[in-house]
Every structure is written in C-alpha cells, then in structure tokens.
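These notes open a run of structures that come right after.
Throughout, read-outs are computed from the coordinates displayed, never taken from laboratory work. Everything numeric in this text was worked out from a predicted model, so none of it was measured. Cβ atoms are built from the backbone, for glycine too; each structure is taken alone.
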Structure P
Amino acid sequence: MARSLAILEEEIRALSTADKEALLRSLWAELDGPADVDVDVAWLAEAQRRDQALDDGQVQSLPADEVFARLEASLKK
C-alpha cells in the first residue's frame, strides 16, 4: 500500500540537508527528462558565431555596467 503524501513529506523533512538535496536533484532530473545533445551543439555554434562577429567587427561589445544601466532605464519607463 502506498504511503500518503503527508507521511512522505514528514519523512523527507526528517532527512539531512544533504539527503534532501540529493533527493531533490534526482526528482528534478527525472522531471526534466534526458539531456538534449543537440542543444549543447547549437549553443556552441551560436557562441562561435558571436565570437566571430566580434572578431570581424560586425558588432561591438558593451561594458556590463552600461548594459545594466540601459536595462534599468528601460524598466523604469
């Protein structure tokens, strides 16, 4: 017979912090599903494309403080 959710919660709360973290990671991985290898390949290609655009002078980078200042200003509008 399956234990009720309330009993499971009580048992989980009694676990150590490390065990709770391990359980949470395991459950999250199960809910998240298997890793999509194509995503890593796509992100690498995008990073390389952006790096090349910087090297070629097609785009210019901005200092982080300027980016955040612009963002803050746009949020105040």
Structure Q
Amino acid sequence: MPRVHTLSNSRVYVHARGEHPPPHFHLVGPDWDATIDIRTLEVTRGWAPASDLGEARAWAKDNQGYLLAKWTEYNVRDG
C-alpha cells in the first residue's frame, strides 16, 4: 500500500491494485485506522481521533485532485 503523505500523527495510504470503489484513502495512526472517501471526506470504515481526522480532512480537501489521480493510477483495471 503506497504511502502518499505523512501528517503529524498519521500516514495517508492509497491501496494499489484491486481496490473497490468509491475512491478512498486509508488514514493510519499508532493504534487506529480509518478509510475515508476522497470525494466526500467521510469516514466509511474504522475510526480516527478528531484532531487527526480534522488534519487529514483539511489536507485531503486541498489535495483531492492528487488523491483521485493516485487512486486511479494505482487501480487501473487491465483489459
């Protein structure tokens, strides 16, 4: 799972190959993880502390195009 960014207390990953829609990223902290929809910035699975989630959402909002491009690049379907 390629890391695409590091925040103060967490890391942002986008899975490669075979991920399911909708486009999303994984926010991983020391003892928690959350899956976040790139377009809506809503948590679709898991949990993250409010401060880390807020930081991640602010970064993701400013970088939605980048996240969508990475998700598409890593999940191009062959054939």
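For which of the structures P, Q does the calculation of distance in nm of label points 7 Å out along Cα→Cβ at positions 4 and 60 return 6.7? Among P, Q, the structure yielding 6.7 for distance in nm of label points 7 Å out along Cα→Cβ at positions 4 and 60 is P. Suppose you compute FRET efficiency 1/(1 + (r/R0)^6) of positions 36 and 52 (r between Cβ atoms, R0 = 25 Å, to 0.05) for every structure in P, Q: which one lands on 0.55? Source structure for this number: P. To test your reading of the models, identify which of P, Q gives -9500 for helix-only ellipticity at 222 nm (-39500 (n - 2.57) for each DSSP H run of 4 or more, over all residues; to 500) when calculated. Here the read-out was taken from Q. Suppose you compute Kirkwood radius over Cα pairs in Å for every structure in P, Q: which one lands on 12.4? Value 12.4 for Kirkwood radius over Cα pairs in Å corresponds to Q out of P, Q.
When mean count of other Cβ atoms within 10 Å over residues 20-27 is calculated for each of structures P, Q, structure Q comes out greatest.
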